[in-house]
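J.: What follows are several structures.
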Structure 1
Amino acid sequence: MDDFFGLPQQLTNPDLEARKAAAGNPNAAEEMLLQALHDEDSDVRKAAAKNPNATEPVLLKAVKDEWPDVRVAAAENRKATEPVLLMAVQDDNLYVRVAAAGNPSATEPVLLLALRNETLDVRLAAADNPQATKQVLLTALQDEDWLVREAAADNPSATEDVLMIALEDENPNVRLAAAGNPNAISHVLLVAVRDKEWDVRITAVMNPNATEDVLMIAMEDDWFVVRRAAAEHPNATERVHKAYLPR
């Protein structure tokens, strides 16, 4: 169904499903979506807010809707721009704020604002956002809740600087997340493999990026499972194998 077949006219159809389908149609133009946002049924307005063709004016209107479901849809839309998400992340409704903080299109200002939110779930969504910048993750590592710090250490965008700071965290779960991060390079793993907690050390050893130097340090570990993990690592060299002592 497109404009040629009367797509705009479907928005005035008495049948709810027809109006929803029209509002959700990816061929719908901006004027159509703005019209759909005036519909008396929130499902139609939600469909317009979710539309992948929604423009900034459409989403700015949707994010002010009286119904939270419509605002959530706008906050989740990948087309949401910074002005839309800045508004959404300050919404009275928790689910709208979480949706904005977790949107892959969220910019640094949006995520930094989310990290100042009093609600844990909002801060978690920001720390977990794959588009989080170094500054966002460094800020998240200062959060009072270890779950937020853990999410930052586990983030696929975490840099070496972020991971090194995470390895200084008092909570072992945060350090464990840093040791297991795919971005942890040798310099990071050399710190993690000396951690006071054995599960952090073995996580560092099992990291695909573990080098011979990391594995050799693991061979001095008091825990047999750590030494065995090093010996069984795909990167283990003959030198590592020779140093393997079951004890």
Structure 2
Amino acid sequence: MFVNRKYKIITNLLRIYKRCPVLRERRGLLNRYLPLDEFKEKTFLELLRDIDIKVYKTRGTNPRAEISRFACDVNAGQFSEEEIARWLLNYNQQWMPPEEFALRLERNIYGNEAVPYLLLKYSEQLRGRAYSLEDFKKLVSLDLTVEHVLSREPNFDVRAYGFESEEDYLEHRDRLGNLTLLPKPLNSLARNKAPLDKADYYDREETSLLEITRVLATNIKSRGRFSKEDLIDRTKDIASFVKSFVS
């Protein structure tokens, strides 16, 4: 499931590629940097990834008509590479303005199919280097799942963790700050335990590549808790990182 979610961007790339022979003929276009001074460090592929994250997965919409018209115009040779880049940027802005994306990143986001990818990118940032192909092979073999630090169905009094009520807990439960990555067998073992009890499952040999989860374990153990305040602060940290690379 994790792998399928991570690579669903391919579906959207194919939607454009199948309808745009001109794009297929322009070999290497996806790996080239945008011919725009303000986005000169972003490739066409990264821009399509951003659209997939923001429009298709976070907003949850699929504006096929616009993509179809765009594809026809590109096929007719009406767009230069700069014009293709600007059209995609405008499309991205129209369907998910930065302000709206920023708000959504700090709200309940569990179930968004981009979440595993975003958490994995955050893990890369924490470890200070990108995952290699061999790393990805190991990660795939782990059968990764999205884990709630404070459980979806807790067997503890949520007020002891800083929440005013059950309703207050539900309002925060599915935010980025309460989510991490964990191999499915460990997720099953951790289940509805309190965060301090879960920390031991977060720091295992199986999580050696998951810096996001190991750092979380260290923080929980050192503080002796994971409260509403920690959840909110961690949400802000992860959201800030996501906004730094998704435009």
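J.: Out of 1, 2, which structure matches 0.80 when FRET efficiency 1/(1 + (r/R0)^6) of positions 62 and 118 (r between Cβ atoms, R0 = 25 Å, to 0.05) is calculated?
T.: On the way: 1: 0.50; 2: 0.80.
Clearly, the read-out refers to 2.
J.: Can you say which of 1, 2 returns 38, 19, 15 when semi-axes √(5λ) of the Cα gyration tensor in Å is computed? Walk me through the intermediate numbers first.
T.: Numbers: 1: 50, 19, 12; 2: 38, 19, 15.
Source structure for this number: 2.
J.: Out of 1, 2, choose the structure whose coordinates give mean count of other Cβ atoms within 10 Å over residues 30-37 equal to 20.1 when calculated. Each step should come with its number before you reach the end.
T.: On the way: 1: 20.1; 2: 13.4.
Attributed to the structure labelled 1.
J.: Here is a follow-up. Quick one: relative contact order in percent (Cα under 8 Å, 6 or more apart) came out at 8 when computed from one of 1, 2, so which one is it?
T.: Derived from 1, not from the others.
J.: Out of 1, 2, which one gives 5.3 for distance in nm of label points 7 Å out along Cα→Cβ at positions 54 and 230 as computed from the coordinates? Display every interim value, and only then the final one.
T.: On the way: 1: 5.3; 2: 3.3.
Clearly, the read-out refers to 1.
J.: Still on this model: Using the calculated result 15.2 for mean count of other Cβ atoms within 10 Å over residues 158-165, pick out the matching structure from 1, 2.
T.: 2
J.: To which of 1, 2 does the computed value 1.2 (distance in nm of label points 7 Å out along Cα→Cβ at positions 86 and 110) belong?
T.: Values: 1: 1.2; 2: 4.5.
Going label by label, the one that fits is 1.
J.: Further question on the same structure: Comparing 1, 2, where is distance in nm of label points 7 Å out along Cα→Cβ at positions 46 and 70 highest? Write out the running numbers ahead of the final one.
T.: Details: 1: 1.2; 2: 1.8.
Ranking 1, 2 on distance in nm of label points 7 Å out along Cα→Cβ at positions 46 and 70, first place is 2.
Read the figures in this text as sums done on the coordinates, not as results from a lab. Keep in mind that this is a model prediction, so the values were computed, not measured. Cβ atoms are built from the backbone, for glycine too; each structure is taken alone.
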